[in-house]
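Below are structures written as structure tokens.
What follows is calculated from the coordinates using simple rules that are stated; it is not laboratory data. On a predicted model such as this, the values are computed, not experimentally measured, just so you know. Cβ atoms are built from the backbone, for glycine too; each structure is taken alone.
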Structure 1
Amino acid sequence: MKIPFNVNGLIVDAEYTKKEVNEIFIPLLKQLALLRKDKGSRVVAYLAAPPGAGKTTLSQLLEFLYKEQDLSYSFQSISIDGFHYKRKYLMNNWTEVCGKKKLLNSVKGSPESFDLVTLKERIRLLAKDEVTKWPMYDRKLHDVSEDTIVVDAEIVLIEGNYLLLDEPGWKELKNIADLTVFIEAKEKSLKPRLLERKILGGLSPTKAQAFYEQSDRRNVLRVLEHSGEPDIRLLLAENQEFKKL
């Protein structure tokens, strides 16, 4: 199955096997629908993964498949990327990395570059079954978009790198979710995917490599080494297929 998806302003061709769809993804969607039935109110689920593991395209595929399955309840997949601080803020504020003062923009994509307070507030509103406006990120603009989407579905799947991060502030998010999914992957398998993403976004191969070493690699290892235990764990294997652990 090959489907083009719009991922934060970039068109990405996502390809999945029938085995992945039938043995992993559709059972997960049926589990979410059953959870919604049993709970009687909105279900909030997380899909967390290191950068480059394909969580955004997978979340969009899950929404597509859910609607194809004609299951009960409405379903939306959304991303936390719109909760990045805006570029102007990133260019004028600093953080500390390994004991050194760094401009936030130089570590964009790290947990420190997100507005965690606002993100937490919005997720709590979703958990209370409220209709919520949700910000979006545009990879073509390299900034948070002025557009927002209305989140009103009965099942909401939120995807993001740090949703299960076991660090102060972030670790509180896990308790809000009804179901959590985490994608495992090897750092060496993610590197080519992240380099390709940066090049598609306009960076030269040299600059993409530099960004990987300075930012992406740190974030990958941080997620893999410091994420809490999920309800469901998937593996992105070296052949780029998903397996359930």
Structure 2
Amino acid sequence: MKRRIQKRLLEFAVVGCMPTFAFAQSAGSFVVSVGSAWLNFGRSESQEFQSQSTFGSFTSSGTRAEVHNTFTAQFLLSYFVTDNIAVEGTLGVPPELRLFAQGNAAPLGAGGPSLPLGGLQPLATTRAWGPMLLAKYYFGSPQNKLRPYVGAGVNYTWYSSTHLNPAFSGALAQFGGSGGSVQTSLGSSWNPVFTVGASYQFAKRWYLTTSATYIPLRTTAHINVVNRNGNVVLANKTRITSDPIIVFLGVGYKF
């Protein structure tokens, strides 16, 4: 009997000393992740260039634009409300987005001057800021090393440091006469977010994590020509659909 008790105690001691990954992603856990994100804009497109002035309203037929793919870095902070449900905030280094265009812009209609866009590449650049807040559902139990998940949330995107190709900006500025200038802006927006991914625990507190996130993202670009008095003499706009798919690969640490 005594030997049996000693054997049981030894078994418990061995189990207690064994390294375990259990309950790493469980209720009350914080996980910080950093990594690289590939922004795929393969679905991006735009409406035709639209212009309005005292000469009337015109659409530049055949004009189109698209956003090119790029990389950025992302930072993720997750909190597990339960063993299976987590809330997550995502921040990223604002990537520089490049807009490439084709066709001929005719702000004053077919009878006016035409600006070939194909030779002005990129036509515009901007910095995109897009923090996200998501709720995720992790499948399996905290004891599982590999845990797939699905999630949804909201994103707010705004833009800074928006610049036109100097040749394009200079040509447009001439419509403003002596002292004319060009003002460019991109509209901000709230957008839904959808994500799928998985995390893999490779050490007691460390994870590999990967995900694919889709944001149905749209914005309106305004390119206004103003005269020396600050009055808009030529208003141009186009609706841009970028719809990025963001592929993330990173490393996480559990606190």
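Among 1, 2, considering only mean count of other Cβ atoms within 10 Å over residues 54-61, which has the greatest calculated value? Mind dumping the intermediate values first?
Numbers: 1: 22.2; 2: 13.2.
For this comparison of mean count of other Cβ atoms within 10 Å over residues 54-61, the top structure is 1.
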If helix-only ellipticity at 222 nm (-39500 (n - 2.57) for each DSSP H run of 4 or more, over all residues; to 500) computes to -9000, which of 1, 2 did it come from? 1
Value 2.6 of distance in nm of label points 7 Å out along Cα→Cβ at positions 126 and 174 was derived from the coordinates of, among 1, 2, structure 2
Output the label of whichever structure in 1, 2 has the greatest value of relative contact order in percent (Cα under 8 Å, 6 or more apart). 1
Given 7, 26, 22, 16, 12, 9, 4, 2, 2, 1, 0 as the derived value for P(r) over Cα pairs in 10 Å bins from 0, in percent, which of the supplied structures 1, 2 does it correspond to? 2
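Identify the structure, out of 1, 2, from whose coordinates distance in nm of label points 7 Å out along Cα→Cβ at positions 190 and 206 was calculated to give 4.1. Intermediate results must be reported in sequence, preceding the final value.
Details: 1: 2.7; 2: 4.1.
Attributed to the structure labelled 2.
Once distance in nm of label points 7 Å out along Cα→Cβ at positions 30 and 62 is calculated for every structure in 1, 2, which label goes with the largest value? Write out the running numbers ahead of the final one.
Numbers: 1: 1.7; 2: 5.9.
Of structures 1, 2, the maximum of distance in nm of label points 7 Å out along Cα→Cβ at positions 30 and 62 occurs in 2.
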